[in-house]
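Multiple structures are listed underneath, in structure tokens.
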Structure I
Amino acid sequence: MEIRYVAELLRTLAEDHAVPGAQLAVDTGSQVLSVATGVLREGCPQPVETSSAFAFGSVTKAFTATLAVQLASDGDIELDAPVAELLPNWRVPQVSALARVTLRHLLSHTSGLVSDHQLGDPMERSLAHYAASVAGLPLLFEPGSRFSYANTGYNVVGRLVEEITGLPWDAALRDFLLVPLGITPHIPRTRADSARTSASGHVVQPGGRAATPVDLFLPATWAPAGGLAGSAEDLLALARLHTGAHPRAARLLDAEHRAAMHRPQLDADAFGLADGWALGLGRYGADDGWLGHDGTVDGSTCHLRFHPETGMAVALTTNSTTGTLLWPELVTRLRAQGLPVADYDSPLPSSRTAAPTVDACRVLGDYANGDTLFSVRPHGSGVRLSDRTGLVANLSLHDQMVFSARRVDSGHAPWFGRFLVDGDNGTALMQLTGRSATRVATAA
């Protein structure tokens, strides 16, 4: 694969999908290619460079998980030790299900914690305060019994890192992982905020071409779950640690714990998100062995895939919501060039229910995941999903209670989910991009 081809491919796809700027880094197993295209912010001339920082969003979790497993490999924590025994401020009764939550549960999203817990003050920086507030939350299910994607759990992991190392999470990440990998730390609004040039996120309306810049807003206590920024080359450095190709791989994370991170967790059915889940990493492709993570945050998107056996890896960063549309097309083009990148294929059945029927009426109602409340209601001839943050998406219902959801306010790849039925009691649960929400009310 020639770098000229990769550069032209990224430029063309970015133009096709109205993405102002993007980076692509590829490790074929025998060569490493890195290219960039476009501008950091629409309307401004500063070009994207291969070293520019893009918001990683949830791909931050792969870094936080790797750091936590590093500590486990050093003997500082056990993956199956109850977290409550390690956090002084996590005071929970021994009879509480929360007392049985382990680091493994947190890293594999099987803890039962709610997805998006926030403190009242979004500028509060104390992860200790955050973790203490989580201790008072009810769980969605018994730890280890089900999968539900939880930003909350990774913020608790950040606090766990602080307790073990005696350092703030961002300092521990910098000293133990980022700097040894050759990554210049860039975590906005923290001590690891660097002088690196940063890309602005952009929103593109469905079917539109205009990219509107948007500000990055993330609660300070959510940094371990989604606060890191960097380049596609930085993502490739993490991937090369996991494939063993990085020159410091053996020193940073031994082969035993790398393998432990990559093994599928049996209770992690990440429907709508990935083909399975390991420790901090999604699994993609039936049994192909590809791992990685995706991230979206305030107009930025990020994708990472790597294959430990062959050393192949792909990392993409973009500064537009339409980056999620660019990614699957990029995967297809790379496959045609002989790089068999795995991705999460659509879980939709072949047949589709075109308009609300009896089945559609069965799923209407309200669904809760902690304080997040989703409403599913009729809209025109279809069905619409909304929440109290301003999210509005049109649902397309399919056989087997599976659905796809498309936001009405931005160009974005569809989300996937399903409704689950509890015997004769009707629909009991909605799964949306890996998050579980329990039905709390039927539609009037």
Structure II
Amino acid sequence: MTKLVVIGGVAAGMSAASKARRTNQGMEIEVYTDEEYISYAGCGLPYFVAGMVQEERKLIARTKEQFVRQGIKVFTNHKVLSILPTEMQIIVVDSEGAEKKVNYDKLVIATGARAFVPPLPGKELDNVFTVKSIPSARRIKEQMQSEQVKNIVIVGGGYIGLEMAEAFAAWKKQITIVELAPQLLGNIDEDMAALVEEYLVKEGVQIRKGEKVLALEGQDQVRKVVTDKGEIPADLVILAIGIQPNSELAAEAGIQLGVKKAIKVNKYMETNIPNIYAAGDCATAYHLLYQDDAYIPLGTTANKQGKVAGENAAGGKAEFAGIVGTAIIKVLDLEIGRTGLSKREAQQLGREVQEIKVEAYTKAHFYPGSQAATIKLLIEKASQKIVGAQIVGGAGAGKRIDVLAVAVQLGLTPFALSELDLSYAPPFSPVWDPVLTVANVAVGELEKKA
């Protein structure tokens, strides 16, 4: 009987195990993870901290027992120490320190990623957290209930930093975001990021850009954040500077790494070593616009890659189609979406783009709750194809990025986008949906230059 071993028990790992089981009913499948929980929604952690999700168990998509009933053996609190490709074995240690060797015929590495923690003095103080697991989210939520925790400093103004700002706002805390870069959300354009910043400031969040954190200070518990521009009172600090792939195990086994030291994989999720696959936040993903590998770790990509890796490890020949970097977040009542290339990325790739930006509304103007939304298209001048799009707006704005993601992925022009047969009813959109509005403006600009 062929045996599949999966290292990692969250999105990519459990997707791989499940798809392998569906593909090959006779395969022996074992999953090893050093965590207590499996198959949990990491992207839901900020909403658990906020209290929107009341119980931890609701973050868990499927339990260990459900996988066992499917014929998948799951070993939690088991750390994989090494991979031995020649012997086709892994060495595992359990929670009591007992080591054993486990044989495999096929191996899927889905070790995920971890929060990047710089060598800051004071990072070991109490109430300094990263947000990457249910236990860490639990400890943060416990601190929210303390009246002694009033001032919160978030180091990093990316997705996780902003989502945590929303979580802390739900607890009526004083929030300061410190960002080293000159703007928040570095993967959208500066003018769109400015809209986000303006909104946050109006909501009472302090924003300190272009500021470097030098140290965290306090006796046992953090009390202040020291930067190159001053000191900030802090009863709790979140380090949300970014994440880095857990690829050391693979590298030690001779598996090739790629961009950002993520495990390099091909479209079949194969590594450079036969019978070893990788997927999810530990692996690269082919970017259709870069026409090269990228490291953009997202839950959507992890699940898709895990599915491909699992099918192929079980004898299939599935292919991963690639990504265009589509992402969306909500911060309080503001929705932010992006897809394709930002202006900066386009410049780095040597692709000259024209920017089209409009303000529209998410519902008919007379319908209650209609919200303003700013939509931006980036159109490649040479081909007239839409290569990027961004949206910042109120309720109902964000998910429109999905239509624009289709346009980017299929290489549509504004002319083709403007002719899409999109739905209309006053509770959902104006008669000219914001997507069609920005497309029509783009068509007008292109026709002027024809």
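Of structures I, II, the largest value of FRET efficiency 1/(1 + (r/R0)^6) of positions 30 and 150 (r between Cβ atoms, R0 = 35 Å, to 0.05) belongs to I. Work out which structure the value 1.8 belongs to, where distance in nm of label points 7 Å out along Cα→Cβ at positions 38 and 318 was derived from one of I, II. So the calculation was done on II.
So distance in nm of label points 7 Å out along Cα→Cβ at positions 110 and 182, computed for just one structure, reads 3.6; which one of I, II is that? The structure behind it is I.
Using Rg and Dmax of the Cα atoms in Å as the calculated read-out, with 23.2, 72 as its value, let me know the right label among I, II.
II
Supply the structure label, taken from I, II, corresponding to relative contact order in percent (Cα under 8 Å, 6 or more apart) with the calculated value 18. Going label by label, the one that fits is I.
Compute distance in nm of label points 7 Å out along Cα→Cβ at positions 214 and 246 for each of I, II and report the one that scores greatest. Mind showing how you got there, number by number?
Working: I: 3.0; II: 3.5.
Once distance in nm of label points 7 Å out along Cα→Cβ at positions 214 and 246 is tallied for I, II, the winner is II.
Where a number appears in this text, it was derived from the coordinates with a stated rule and is not lab data. A quick note: this is a predicted structure, and the numbers were derived from the prediction, not measured. Cβ atoms are built from the backbone, for glycine too; each structure is taken alone.
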